[in-house]
Structure P
């Protein structure tokens, strides 16, 4: 996997073919937290609960903007939303690691 995230015993990831999500938001001021994740992608960022909450809201907004020919990115968002939400609700940081 390209980017693994861990919350307690739960694991989620962004695979190589899903990194295209970042080209959709690159330097777009509407997605500051997603841009932060991309900037820190290879430095194994820790996603604090408040950041996870902001990511949930940005992903919800982005979901409706995904081009129809990139349905795999909608599936990615659908996987990430509950994961980031759980980090916020539990008040726990999400650890990450990239290849």
Structure Q
């Protein structure tokens, strides 16, 4: 299902990603405690997903999804810098595997 907004087309994956980022930013703005998770880690996961979502085709989306699910679980233990490093390495490895 594609959603048209002005001249842009959004997939439902894009809508859920934008909602995720809005919720994370609002929780930081209103200082809602996301106790076990690192706020900076969750923000890095959302920004990385927003930047790289257009680079991945829908056919191979499942491995890309698993990389980001692992990153969300890693935000339980690591800071945003470590998760950013993990995502950079995992996405380079992922794209080199499919080139």
Structure R
């Protein structure tokens, strides 16, 4: 069950906000990845990502692989800094 699913560009602050909270099916993880790519195009190069994956869990494909996949997508977009909130192993990426 998804509690919160937010992928939103905030152009005024040049920030991409990503909140994935709850249990996501594979199709929902894929939708989140697509939204990250689309929303990031609304921002200027060097934007910041604020990602809260504290309560993210995936169903059917394995939590670690989906978490890693989302992390890799966030790293591959043209941003300056990523702050991961809540998961100590992925705290920040510059």
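Where a number appears in this text, it was derived from the coordinates with a stated rule and is not lab data. Since the model is a prediction, treat every value here as computed from it, not as a measurement. Cβ atoms are built from the backbone, for glycine too; each structure is taken alone.
Supply the structure label, taken from P, Q, R, corresponding to helix-only ellipticity at 222 nm (-39500 (n - 2.57) for each DSSP H run of 4 or more, over all residues; to 500) with the calculated value -16000. It must be structure P, since only it matches.
Of structures P, Q, R, which gives 2.1 when distance in nm of label points 7 Å out along Cα→Cβ at positions 6 and 46 is computed from the coordinates?
It was calculated from structure Q.
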